[in-house]
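Just below sit the structures, each encoded as structure tokens.
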Structure I
Amino acid sequence: MKQRKFSEADTEAFYDSEDSLYRSFWDSEGSLHWGYFDNLTEAKTEDFITACKHWNEYMLSQSGITKDSRVLDLGCGNGNTAIWLSQQTGCQVVGVDISSVRIENAKAKAKQYPSLKLEFKKASATNLPDEKGSFTHVWSQAALYHVHDRHLALQEIHRVLEEGGTFIFDDLVTPTQEINEIARKYVYDRLLFEPIFSLESYKDFLTQLGFMVLAVKDLSENLHKSYEFLSQLALPQYPELSVAYSTMCEAIQTNQLGWSFYLCEKVSDRLTWIYQNSYRYSLEQKYNAWAAVYDTELDKPYRHSPIQSANALAKVLPNQNVTILDAGVGTGMVGEALAKLGYSNIVGVDLSEEMLEVARKKQVYTALYQGNLEKPLAFASVASYDAILAVGVFTFGHASPLALKSLSRLLKTGGYFILTVRVDYYNDTKLLHEVLKELSWNLISREQFNIFETEAMYILVFQKL
């Protein structure tokens, strides 16, 4: 294993000694956040602190924190954001930081707010002093890049979050691993951190760890503007630091430094999660979050369903030159199954662009489109397909059965519709039966099989009259 260049002791000493310096020009209250600007082109130096507060407000708006939340503020610094979060929502906040000086500052400040539910602890992010599932939320700003073992810290965050809990944070990232000597000196060595994650590799690791990454935001332009202003603010007292900040701007421009935001949910049972209706996240967001690992996680237990569905079509429509619509294409498992049977004229549509991106790489579709089955599909014309397959699309928390009416219009007379649904959904959904009764479809066959060992499915083969 590569020996790490910096240690937690280095970071602790850095922040213990530099607190008064940063208060003198960055933020007199002791916060060390970057700004989120309403208008990057028109922003002025005096807008910097307002932009920093604006970033707090944005993160809070995305967090779902309420008065009942138990929040861990990881890298809480002098406690300003923890206090603000509790003031805004009434939530309980536990702040942890590696710096003794800052934790003592936070404790002193908390005494001014006896009615708030606050606690501050000196602790390492790699060894959090809390039980498994202690928090509904973990919140972190401009802190994780300082942790000497970020992989371990992220595992600890996952551990202390309850199931369904939210991890919301921002961090510095490294878009490219090719770091020049100047960036190494003025950015990475000066800030005591190693280039580990890019925006995408961060997302990948979080997903593998058991988080669903529901939102990602590249804030690098805001980071550049922040350091542009910080360079100006530091110049009168700290000219060398001003130069360092200008060099950071150059590193951002040359893609050697970036700033990213992530909104994640801890999800162990992803199938149950995907079927649940969510007031916070759309179905599109949820599938976008699942796309990267969907095939890996569902290959063996689920792939039987698209294969069986493709085989059901082949029994009634062996002509391999027919035009086929895969409605709710996902990552393209149905397309793969059809291609193996010799079908080549396959068009797909799905709600999730991230799922479609995975499907594109399989190169089994003539075209793929993003679209909502419950709305008119702009790419398709009436009676343009010989067959339509909807495999696992009409189910709990997914497309309404009413969308079958619109899909039926796209099917040629005499064409076939393969509808693959859960048996319990078929039996319990009154609207599905009402729609099927209205359609001019003749049921050709019904086949039952299992996925995930015990989950019963129907393949229903209809022909349009």
Structure II
Amino acid sequence: MSTRVIAHNTIIQIIGKIISVALGLLALGMMTRYLGQEQFGWYITVISFLTFAGILTDFGLIPVSAQMLSEPEHDKTKLFRNLIGFRLATAIIFLGLAPLAALFFPYPTIVKQAIALTAVAFIGVAINQVFFGLYQTKLKMHIPTIGELTGRIVLVVGLWLLINLKSGFIPIMMVVVLNSLSYTLILWIAAKKYTAVSPAFDWAVWQTIMKKMWPVAIAIIFNVVYLKGDAIILSIFKSQSEVGIYGAAYRVIDILAQTAMMIMGVIMPLLAYNWSRNLKEEFKKYYQQAFDIIMLMAVPIIIGLIMLADKIMIFVAGSEFADASRPLQILAIAIFGVYLGAVFGHVAVAINRQKQTLWIYISDAILTLIGYLYFVPRFGMSGAAWMTVFSELYAGFLLWLTIRYYSQEKIQLKTFGKILLSGLAMSAALWSTKSTGLFIQLPVACLAYLMAIFSLGAVSRQTIKDVFTLKTKNQAAPPT
């Protein structure tokens, strides 16, 4: 697979992701302004609680599906149908228990009702994981992009209608459910072009799936402690208004962090394909490309969030959420760890070293949970934010060292150094324009960053040529 084809696939996703991020931020702004701090806190509590339950049922099926569908020994149609059946059964069981568990938490009744309603949406999210694995393998990630955009449009239009009708909190959550189900419907319909999509329940195949996924599943279960434990513990010890302020900042981070997973979703099947066939040079090339691309995006995002936090939160969520700028600045640092974890976590799956990374997630979960329980009751959202930074950096750096040991491949940091220098140029541009508005600072900063990137050669001319040339030699994609 040529760099040009990968880049075209990625560019389609990036364009779609930019639009999706814009729609997501628009929806966030509509909700914060309409609901206010307390009711937006309800929303964050509902989503965090169900995300917690959803991650417990994740089992790492996105990377595991992509890996298994890239391996030559499986009957692809039979495997895919059983992946759907397995995902559907586990999602219904675990997410069905979430509303019952919510009864034991000190939440308002309306929040518990919303958890029961919104659990339906998370069943759709769970099924999407299998479709992601299919589209990653087929290098057709533009389809999830279309699905995501469809869902976001449904969300924004639905919110606009309900806000104009002055509807209550529960109807707002119904639109959130509709957003998720429309996304799933797009993925399901499109998948029929590539394979049978009816669920299958073959126990022998399920055993194969569970054997492959159990190390990832354990890692995911411990992941949930440090990924969503902050919001859950904050919702227990602090007011729903503080949960709302913290949640507004975290939603901005959450939307931006999805980009790393998207990029690794494109490259993951290629890493697994080349590693499983001992094509070391090709594996090394894609491994380095993955790191460079992720860092190319991480550095400007971190700098921009730290330096523009106050203006970003007022613009996105409204003046009532201006206090969210402080946790946003802290959480921005965690982006570096999130992006590192995205790269090396996917590589761990690609080289079948999931088991060897379990100690990282387990120790991270234990340390972070202790930190949450100590710092959140005392320092509220600041304690939650700093512990999130610790947990993400801890996991990201240890994954890097672990993958380096088992793959025997070293990441070259020359390009990363150029990216950091370009980040300094961006910082200078932001500082020199600090008295202007957000929509002057952002274009100026982006231009300064891009000029520095190209001047320093962080992106080569050959890569640009590969992306934009109209003619290329015919090269086969990894067979599926």
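Each reported figure results from applying straightforward, stated rules to the coordinates on display, with no laboratory input. Computed from a predicted model, the values in this text were never measured in an experiment. Cβ atoms are built from the backbone, for glycine too; each structure is taken alone.
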Among I, II, which structure scores highest (criterion: FRET efficiency 1/(1 + (r/R0)^6) of positions 260 and 348 (r between Cβ atoms, R0 = 35 Å, to 0.05)): II
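Looking at structures I, II, which one was relative contact order in percent (Cα under 8 Å, 6 or more apart) calculated from, given that it came out as 22?
II
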Between structures I, II, where is FRET efficiency 1/(1 + (r/R0)^6) of positions 364 and 396 (r between Cβ atoms, R0 = 25 Å, to 0.05) highest? II
Out of I, II, choose the structure whose coordinates give distance in nm of label points 7 Å out along Cα→Cβ at positions 44 and 420 equal to 3.3 when calculated. II
Quick check for you: by mean count of other Cβ atoms within 10 Å over residues 140-147, which of I, II is greatest? I
Note: Rg/Rh (Cα atoms, Kirkwood Rh) at 0.95, derived from one of structures I, II, originates from structure II
When FRET efficiency 1/(1 + (r/R0)^6) of positions 356 and 428 (r between Cβ atoms, R0 = 35 Å, to 0.05) is calculated for structures I, II, the one with the largest value is I
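Matching task: 3.0 is the computed value of distance in nm of label points 7 Å out along Cα→Cβ at positions 92 and 372. Pick the structure from I, II.
Going label by label, the one that fits is II.
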Output -12000 (helix-only ellipticity at 222 nm (-39500 (n - 2.57) for each DSSP H run of 4 or more, over all residues; to 500), calculated) maps, among I, II, to structure I
